[in-house]
Structures are given as C-alpha cells and as structure tokens.
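Read the figures in this text as sums done on the coordinates, not as results from a lab. Every value quoted in this text rests on a predicted model; they were computed, and no experiment measured them. Cβ atoms are built from the backbone, for glycine too; each structure is taken alone.
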Structure I
Amino acid sequence: MAKTLKEAPLTTRNARDKLGEGVHWRGIDPEVHLGYRKGKRGGVWLVRWRNGAGYRQERLGTADDSIAEGTLSFADAVRTGRERVEAARREARAVAEGPAQTVRSAVLAYMAERDARESDRKGRPVRSDATHRLERYVVGKEARGNRATAAAATLADVALHNLDEAKLLTWRHSLPAALRSTTRQRLVNDLKAALNAACASHRQKLPAVLPAVIKHGLGTIASGQSYAEPVARENQILTDATVGQIIAAAADVDAAKGFNGDFYRLIIVLAATGARFSQVTRLRVGDVQVEKGRLLMPVSRKGKGAKSGSTPIPVGADILNALAPAISGRASDDILLMRWRYEQSPGSIRWQRTERGPWSAPAEIVRSWAAIRLTASLDDAVVPYALRHSSIVRGIRMGLPVRLVAALHDTSVSMIERHYGRWIADGLDEMAARAVVPLVPAV
C-alpha cells in the first residue's frame, strides 16, 4: 500500500527555518513533489516524480533562505519543478516512440522532398534552392570542390519536443547581417515549412503547442527584423521603350549566337506576359490561341498543394507572329519554347548540338542576358525579373483594377499592394487628373 505523503511547510523562509536538517517534501501536482533539503548553511530545492514503479529525482537550485539574488523562492521552485518534469516526460515519451525527431532530421526530410520535386519537374537530378539555403545556414555542408565547408547551426541538434521560441529567435539573430532581407525571409520560410511538415508527420509524439511555437518563432516579422524592402526597385521598372530595346537586343544576341530564334521567343514571352520563368517554360503549343489573341499561361507552382489550370493573357499580333515558327507543324501538346542542348566533343574543346529540349533553369540565360544588357546599354542591376515588375506596373498605370493585375500575373492583391503601392498611388493620381475638366466659363 502506498505511503501517504507527509506535507512539510515550505512556502516561506520562516517556515523552512523551523525545519530540521534533512529532506522535506510537499506535493505540487499529482505524483509530483517539491523537495527541500536543509543543511547547516541553507537549503536546496529538489523535485521528484513518479517514474514507473519508483520516483525520479533532480536538483533544481539553491533556496532563497538568506540570499535572494541567483536563488529560487518557493514559487520559483514550483514553476521550475513543473517545467523540469514536463520536459523529462516529453523526452521519455519521444524516446519510447522511436528515435527523437530533431530540427536536423526535419530539415533533411524536407530537403529530400524539395529535391525530388525539382528533379521531377526538370526531368533530371537537381538540388533545390531551399536545399542550398538550409545547408548553408541550418544543417551545414561539407567541402566539395571549390565550395567551402559551412558549420551547422546550434539549432540543428535541438530535439523538436524541446524546441521553443527562444531557440528559434536566437537562430534568427545569428544569421549574417549582410544577408538580404528577401533571402533571409525565404530561408525562414524554408525552415518553417520543414518544421511544420515534421509536425504533421509526427504529431502523435510531439507537443501540441509546437505548431504555435513555430508560428511565433518564425513569424514574418520577429525580433525587430523588418522585411519591408521592396522587391520592385526603381531601376527595375522599365519603360515600354526600354522593353522594346531589350527585345531588339535579344534578336541580335540570338542571331549572333545561332540560337535560331529560341532565346528571342523566350524573351518576348517574358516581356509580353510578365509571367515567371517557371511558368513560361511550361507553355505548350496548344496554349497559343491565335484566333483569340492570347496565351494560356500555366499557373505557378508556388504555395501548398498541387495546382493545375491556366490563366488567359491577351497578347498583341506582333507576339503571335513572332511565335508562329514555334507552333507551325507541331502537336498541341508539345512544349512551346525549346532550345538546343550542347555536349563537348570527346577529346576536344568544341561543343556540338545534341538534341532539343525545354528550358529548365533561369541560369541558362545568364550569359545571354548579360549580352542583352551590353547591347542595349542597360544598367548591370537590370535582371530578367524586371520584365515582370514592368508588366505589373504597366497594368497599374493603365488603370486596370488591382485584382485583375494580380490575376493576370498569378499573384495576390496583397502582394501587389505591398510591393507596388507607390505605383498604385501614381496610377490613381493619373486617373484622377484625367477626370479634371474645365468648370469655369470662359469670359
């Protein structure tokens, strides 16, 4: 028969001062007892809890019998004891249900899933951008070729059942100050997605509060960080004349490099639609609807879940005429924009054409885009994404509803308002100015 606990008066210094030397216990929760070991020169707080047939006991800290600084009062000891017991029980439950999940295991699983998804999309083994970021700033990476070693973050070895907001915020503070805010936020989003995926897969063995810990520890704005840096900078908004110069330069570069119009057609579709590279490269011949004067742009793969469908985007006759060679005599299910692939001849420095295939990565146009900048005398800061920025701002300045501009560019109204708010205000001013009419009669 279990013994009845004899409660000792431990709540005040005076009460503890009257106790004799030895260990005295007081219940604070079912099967959890707070202990006070009194010695000749003060006392120490203990906690014990039921563990199988017996009890497990741990030391909490020095009691505040004579010194308050750095010691624990009764209330502090109760709180610390409960936290210690909860942590120990979580640890025991995690071990009993299999190997404990850590931040590292969650991130590695997420990296494998992202790599598999990107490889499936591109038809060849590739490593995703998320993998590169998470290796560099979370789980670490070994030296490979000219690539330096990156040490793993302390956060990587934290067990998920012990993860708290403080650890996540400490990791955020440790990121290099020179890291661009957009890159920083992508990294935070990658880690958040990895941890949430682990929560979903192992929810039976993880604390119920973990999703809230992740949400608040990796929120969009935390620990004083501001992510208000606009994606669309002033020098990325191109005039229609400059876009025309880019298209003309693309034709010259295409001819000079013998691309047979492949590169030129890619650039004009990017400029005419403002779509992302990943969308444009998935266009099929049947998506060019000449009779309706539009392209059916595949939806982006951003966000959660599988997506399908397309967005009709009106284009001019000049764009349709330029695409005519790419659709003539081809099946409607064929990829619209293709390019030649090259291989180095054995034993030679010469490269030769091997087969035609779809564009697969933005890196494939880096050198040709540099040639466009040189030919069109553009600033080095102008990147291909400027064509998307410019298309969005063009729609805003033309007075199109923001919801329509967002739909045509496969994004959200909030994203448009957040990153293009200045041009929305300018467009409204222009529309209001056009509505002004003379009201005072001529004398």
Structure II
Amino acid sequence: MEILVQMSRKELNRLEVMQKLSEKRMSQKEAGEILRLGERQIKRLLKSYRKQGAVGLVSKHRGRKGNNRLSEGVKKQCLNLLKTKYQGFGPTLAHEKLVEKDKLQLSVESVRKIMIEEGLWKPRKVKKLVAHQLRERRACVGELVQIDGSPHDWFEGRAEACVLLVFIDDASGKLLQLRFVKQESFFSYCEVSDGYFMQYGKPVAFYSDKHGVFRVNTPSMGQGDGMTQFGRAMQELDIQIICANTPQAKGRVERVNQTLQDRLVKEMRLRGISSMAEGNAYLPEFIADFNQRFAAEPRSSVNAHRALTAKDDLATILTWQEQRIVSKNLTVQFEKVVYQIQTKRPSYALRNSQVTVCVNAQQQVTILYKGRPLEHTIYHQQTKQSEVVMAKDLDAALKERTYAKPAPDHPWRKMGAFKSRANVPAPRGGDISILEFR
C-alpha cells in the first residue's frame, strides 16, 4: 500500500543524501558538510531512514501544537483589551501597554498576528524605495536642532484642533521641547524658544522648513533687510537658521511628527486629557519617557549649547520689532495707532530720531530709543482695516472673527426670510413657474 508523505524542501534534501549514503556513494563526512550537520546527527538520520524509509526523515512535531504557543486565556484577554481600552493602537504601542500596564506576557509579533487575524490591523505594503542623499547625524548635542509645527486633531474631538511645535536634536534624536499652540506664528515660536533657551541654552543652528516665520517667501512682506522677525531675533542671539528645500531633508522631525500623532494622541486618550492646558502640563512626562525609549547616544560627548549672557535679554529680543522715525511733534505711528512721546528733555533732541517699536505676545507696546524705553501715550487710534494673512494661518484668523447678529427689530427679520415655502401660494399664470422638491 502506497503512502503519500508530505516533505519540506529541507527534508527532500536530506532524503537525497540518505539515499546516497545507504548506497555508499557518499561518506558520512561529505553528507555532514552538505547538510551542515555533525557526524553523530548524520548517523541518527541514516538509522531512522533505514528503519522507516522517507517517513523517518519527516519532523515529528508536524501537526502538533507548539510547546511555547500562546495560551487561550492570554490571547482572549489581549483581544478584549485591544477592542476596548486600546482601540486604534498600533501593534508596537499596544504591546508596550499590554506588558507595562496589564502585565501580559506575550511578544509584539503575537500582538501583531492577533490584530491581523481579527481585522484590527492591516499589514502595510512595502513602499517603493526612493533614493535620497544620506546625511549623517551631527556629532554634538545642540549643534543642529530641527523645528517644525504639526497641525493635527490632537485631542480627537475632545478639544479644538491645534498645532504641536516640536524641537528635536539632530545628533541624538532627543525631544528637547514640545508645546501645544493655536497656530504657527512668530509669538508661538518665541514662547517655545524662550523655554528652550532657559532650559538648555542657545543651539548653534535651527533647521526648519520654508514657513513664513523663518523665511521671507514674498519680498514685499519682509523688512528692508529681507529678514523675518524670528530671523532677526535669532541673529541677535547668534543662532543660524537653515531652511530645508524638501521634507525629506529634515526627515528626523517629519518622522517624529508621525510618531507623535500616534503615540501622544493615544497616551492623552488613556489619561483623559481634553484641553491644551492639560496637554501642555503632561508633555514633560511624555518627553522623558520618549527620550528614554528612542534617544540615541551622540558620537561626541561635547554639548554645543551656549549659555545665555547678560546681553541676551530674551524679554526684549523675542518681541516684534520695527523701526520708526519720530515726527516734529514727537509722535510715532505704528499699526494704525499714533503714539505721543512723553519726555522732559528738549523736544529737538528726539525730532527725526530713529526709535524701535517692540510688541510682545500680550500686545504690549514699548518704544526704545538707544536701548532705553520712552514713556508714551496713545494719541489717536484708527479704525481697523483689512490685514494680510498667510495662507497657512487663514483658518485660525477666520475663527477669531466675530460676526454681529441683527437686532430683533431689524428690517431683515421682517422680510419673510424664515417663512416656510409651503405657505407661499404658487402663481396661477405667467412665464415663471416654481418647482417644489419634497
């Protein structure tokens, strides 16, 4: 009676070698070199082959359950948590939480396999490789810091969508600063930079995209020197700004944005964080955990950050500054507001002199003359007119606008605009007919 034996390619190779061994067309030493086995193992396989034939070379574990298989209880508990507490999590992050929080003993590949079988995770297709020039990491911490803003629904509808400003070191991949802000703007970057400088010092260079905060994309929008306000502030602090031509050039911060949009969102969901204030309070804890997991050791132990000096007055440098000329009446016009200079010195001393108007994030105005503030009052304020808004900031500008509602006795309310069309009788004749769709 013939028996059908299923054999793998490895077992078929062993069968061919055992046949030659049994016919003495090959020595045991040569068989061991071909199969990469020791002589003792070759003798055992030859004995099994002579006794049982091809069946003796088939693995005895085929068709049996693995000794190290995942128990049904752990698998069921894992699946319940994936469908409830960790819904929407990726395999890697879900595995970390199942091991750390729920004390389950299983591998990340087991979690991935369970999620694929249950339709909770779809295997990603291998992307077509695009060759980009490889740039080696910087050697020292603080030598190059990549910065970017990531707009996203960070609170998953529990709060309004906002922007996360990210500062990451190029040498170590260490998160240096995170901050939730309403939009990418000069003042938001100054706020985050101020906290960064106070904690670490001044880096050698910032690496950013071509956002209007960092680069003058429209020549008519910039100052006379062709520099943005943030560029002017960084120049005073002796920090270079480098703008990347493509997202791939600053890939480190782009990739960490994708990681944060996954991990940070899930962590805040587990903690029930539902506002920007709560999110900003949690970010230092998240940064410490993230750096412990993913930060790399830089090639050099030298810290390239420089300490702040007495000349680095951040409260003045990180303000919006523009130059103005004092009129003969000692007035200065800025943003449709006329300011009257109050001074006890002779008026001719300030006529036609150049002053610097500084505006901070709270819209407080300071007028500096040779580095010293001048007392002033508001002489006249014009009506606010149209203003230039960058395309990236258009949504935020529209949200800030308030529209006046018409009064209850406004004629517009008496025009029958709210009457139902069903109550309006259709005309009996004429060239115009009304079609009603119900």
For mean projected area of the Cα convex hull in nm², structure among I, II ranking highest is II
helix-only ellipticity at 222 nm (-39500 (n - 2.57) for each DSSP H run of 4 or more, over all residues; to 500), calculated, reads -10000; among I, II the input was structure II
From the coordinates of one of I, II, log10 I(q)/I(0) by the Debye sum over Cα atoms at q = 0.12, 0.27 Å⁻¹, for residues 175-254 alone came out at -0.35, -1.55; that one is structure II
Value 6.5 of distance in nm of label points 7 Å out along Cα→Cβ at positions 159 and 239 was derived from the coordinates of, among I, II, structure I
Matching 26, 24, 11 (semi-axes √(5λ) of the Cα gyration tensor in Å, for residues 119-198 alone, computed) against labels I, II points to structure II
